[in-house]
Structure P
């Protein structure tokens, strides 16, 4: 199937207060196999986006009520709409308009008077890119679904990845981690144990202590997880977090024995909250521990197993009762 066949039938929203320009673009795009919708000012454009969920928007800069910059900024700051490609239409030679458009997230530009062949080429190019991004998203979703399978394999730790994600974000927000890193941490926490897909259930659910050989298999899961995720470009920033979430602050962890701040902060956070969930839930070999016992263990291992500063912040969260804020039993 060709790229053009893939994008035929895409929904395109044209936003311009000049009816004649809108009609020209609509006629040309409809003949090329697209569905088109029109809006004639910025406020109407935002309503249309909610109504028709367009695959691409052609957006004029100069419009009444809300101009194109404001509309573009609103859409690109909204998680539900930020991946919709936007082609901004500017007056010929207005370089400053293009620079402003780039700064707020516009994906491409057309200049007036319009060249309809250029319009079609840009529309097709951006729709193909959008399709490829969506395919990557689908691949990510498959990996995130695998996490549920892994949790289900271990009858004692159902919901583990969900809890680790929630606890990790609480600790990260407490230390003021920037929003960009919060997004990476959330994804990494969800799939930090994906490498356990390669660990036999008999080991995960073993009632007694693990043998040296069995523990060696468990220790491979960070590397396996990294390999599972590595083919996806969108997950490249997560690889070090997944690989290093079982490193120790003193360098005696695995798989690489790195230490201190050489361990990514996201991995140091996951190491703490992962350990908490392991201690605070029933396991095949013991019952769950009470929080006061867990706090003593954390303080004993602060600076050796875990980052001391992060441990103290997490203890504050434990003492505040924040881990039970959503009414889930720990």
Structure Q
């Protein structure tokens, strides 16, 4: 999904190109993603209005259209924004996964495409903004002045979960996704399964600093690349998507482990566990160095009962 650094770039590119321009035409493709919070259809609700602003709020992009209309987009897993020049807009047919398109007087088009139909596009008035699900419940923006050490410490004190789910809780921190949660924990040298309540003062300080360092470094790198809005730039990340490859810091093989509802990539040496885990990664054999680079990393073996790292518990059969 587009994450915060991606969306900072998307918002800037779209804002530079479209703010001040009038929407001359609009259409929808698959209506699954559309949420109309105003009467009528999509096109009449937005055509004829000037784009006043385009900004990121958490993991949402907010379009202000005229004085009485907003378009708020949560791109979710694979939603993408495409900004087409007039000749491209005239030549390219609408994709099957088109969510919506906005046409402008100079012939350019903005198309929102969502292959999974998981995104949400809300058309509302500013007075109804507080009723938009998730959007209205966002926590503190981690790039804002309001996100300081005192606020972070206050949020951390309330947590009884592991550190990775805490980072990804959008009602606490707006907004960190899978990729940058892994990068932040790597920078902070914290195992993804560490419980927030066990963090020392030094751990919390490293984590707070890592959030700002990792996100701003990524924002700068993505801006430097200056790819089109639909291109997701991730090849510079240290651990995310690199399971089975050497850690850029120490050379240890990067591993992938299930944490909550998602998979986390981490370095077992740079991010050692602070408690007994079911898999002792120091006892898992390294991948064959002669294997093809495309070959998948070996499946980790769970230690036998009594082995270091904790015993594996047998799975219980459900009773009906």
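Read the figures in this text as sums done on the coordinates, not as results from a lab. Remember, predicted model here, so these are calculated numbers, not experimental data. Cβ atoms are built from the backbone, for glycine too; each structure is taken alone.
A value of 18.9 was derived for mean count of other Cβ atoms within 10 Å over residues 165-172; which structure in P, Q was it taken from?
Q
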Test item: relative contact order in percent (Cα under 8 Å, 6 or more apart) calculated as 11, pick one of P, Q: P
Quick check: 0.95 is what I get for FRET efficiency 1/(1 + (r/R0)^6) of positions 229 and 269 (r between Cβ atoms, R0 = 30 Å, to 0.05), calculated from one of P, Q. Which structure matches? P
I have 1.14 for Cα Rg over 2.2 N^0.38 Å, calculated from one of the structures P, Q. Which structure is it? Q
Quick check on the output: -16500 is helix-only ellipticity at 222 nm (-39500 (n - 2.57) for each DSSP H run of 4 or more, over all residues; to 500), derived from one of P, Q. Which one produced it? P
Comparing P, Q, where is mean projected area of the Cα convex hull in nm², for residues 109-244 alone highest? P
